[in-house]
Structure I
């Protein structure tokens, strides 16, 4: 497993980018075929993702009418588990400090969560699968991606849903490619910043957006309204790390 810190200058990719500050990301790269350690890690994460998929949508694997959707759920669950693992590893200073822990799965309405051990503050991990290179998703003046916050029905400005929201990007042509790419060398996971609940409630930073998240665990959900923070307004990976690491009780 290789860990690479990358500083992205959006102005070098798009002159009209809305992102003025350098965006620091962290890229995890796994070599399934040539590294026995990476294979062991990924095999464990894949199994955990497949197990999660049966909890999210029990019985779907045996229903031919929903089998295609179930495969999508499997990919989303695997991606979520891998994203959680990488964020957990990074926030714990690459395994040197036990600062953040996993939380137990409760229902399909909840995404992958982590928790800060010292104060119980929660971290929601969301993933997407951009077809274009990572700087496009971070920097494009029109098609930039977002840090995804709460579903509108859950959104109450005076009631914290999650304390922190973090983002993971898997660059690939389609989410369906995950299952084949993860068992090859050079599989990369990009930790791309995040935001806080306070940022989500600030209309000058966040906005409402109607869409279906790519990592949605539930099948047949129609487009819904979410609170999101465009990457041009979000914290980068280094900044969200510092906030979580210094969070008080």
Structure II
């Protein structure tokens, strides 16, 4: 609590900087469930609500535009840089949570709507950013996509059975595609063909999904090879 209250600038914990970007969003994520925890005192809860609300307001204000994902980091000059799907998804969940605590507060509903607009207007970044920020060799990955899905669920978005089945089928087809000895670009082209054939997604999203999936596969391939080697040694 002391650390959160003493954070400076557009931060909620620690110092600003690329290396701490994940720590900032993770701290906000950790605080979220505390806001409705009955065992926390009223004074502590109100302090947390005030601090986390200000954190997201500051991050939003530091964004280059009102329609992009929240910045990965904010420097000392209050300029935002990068694109955080994780932070934007958590931001939407935060404002929806605060709406639930005090439905009469119109500011919270307005901020939730602004966060929804950011996600809608940045669809391609929602797909790609988790594999390229905060750094290409250290992306948000599933954190980013998971937070966006949770944010979407908080405003009532649901996945139909047919779409879920098509998504599982698409994932299996992508996983069956050989990765070794292929460049990221070659893999991306193969994935585009699979995504288009599957017909789950609109054609304009095929390239973005394929690019993100190719980057994920390239990053994961050494891990998969190591696990397979370890399995063979135990047989």
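What follows is calculated from the coordinates using simple rules that are stated; it is not laboratory data. Just so it is clear, the model here is predicted, and its values are computed rather than measured.
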Assuming 14 is relative contact order in percent (Cα under 8 Å, 6 or more apart) as calculated from a single structure, say which of I, II it is.
II
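To which of I, II does the computed value -8500 (helix-only ellipticity at 222 nm (-39500 (n - 2.57) for each DSSP H run of 4 or more, over all residues; to 500)) belong?
I
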Re Cα extents along the principal axes in Å, for residues 33-120 alone: value 37, 27, 19 computed from one entry in I, II; matching entry is structure II
Among I, II, structure where semi-axes √(5λ) of the Cα gyration tensor in Å as derived comes to 35, 21, 18
II
Working back from 14.7, 39 (Rg and Dmax of the Cα atoms in Å, for residues 73-176 alone, computed), options I, II, answer is structure I
